[in-house]
1. Given a value of 3, 18, 28, 24, 15, 8, 3, 0 for P(r) over Cα pairs in 5 Å bins from 0, in percent, point me to the structure among P, Q it was derived from.
2. Rank structures P, Q by Kirkwood radius over Cα pairs in Å, for residues 18-57 alone and report only the one at the top, that is, the highest.
3. One of P, Q was used to calculate helix-only ellipticity at 222 nm (-39500 (n - 2.57) for each DSSP H run of 4 or more, over all residues; to 500), giving -24500; which?
4. From P, Q, which structure was mean count of other Cβ atoms within 10 Å over residues 2-9 = 13.1 calculated on?
5. Given a value of 0.50 for FRET efficiency 1/(1 + (r/R0)^6) of positions 26 and 50 (r between Cβ atoms, R0 = 35 Å, to 0.05), point me to the structure among P, Q it was derived from.
6. Determine which structure produced the value 2.1 for distance in nm of label points 7 Å out along Cα→Cβ at positions 10 and 42, calculated from the coordinates; the candidates are P, Q.
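Only the coordinates and a few stated rules stand behind these numbers; no lab work does. Keep in mind it's a predicted model, so treat the numbers as computed, not measured. Cβ atoms are built from the backbone, for glycine too; each structure is taken alone.
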Structure P
């Protein structure tokens, strides 16, 4: 289930990530969703979430309870 906007993200994602990181998450999730279409529904969704979190972690680091943009 691709996400149309950041408002469609699960509350657990929206409540933890800053808006820009949420945009990264949506884009990465949707791209992975398309790429892993051959997998079963549960595996496809798990793979897409893993890819989305990895994309966020390339640009953000978690310090305590906050996600901070990397200075790269």
Structure Q
């Protein structure tokens, strides 16, 4: 797999959290940062899709998550 390098600056608190997470999990800091970035990007994709679909859902009476859950449960 081809990879690329990204350099970011972390404030002291975030750096400490990342280091603690690395020690706790036994994974290196890069693995944890990649996983966090991947998760955040997926959440952003989901939210963008949700925003595009909301007008269609609202037109059909789905105004809340509970409306959807009630329909599919």
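1. P
2. Structure Q comes out on top.
3. This figure was derived from Q.
4. The structure behind it is P.
5. Q
6. It must be structure Q, since only it matches.
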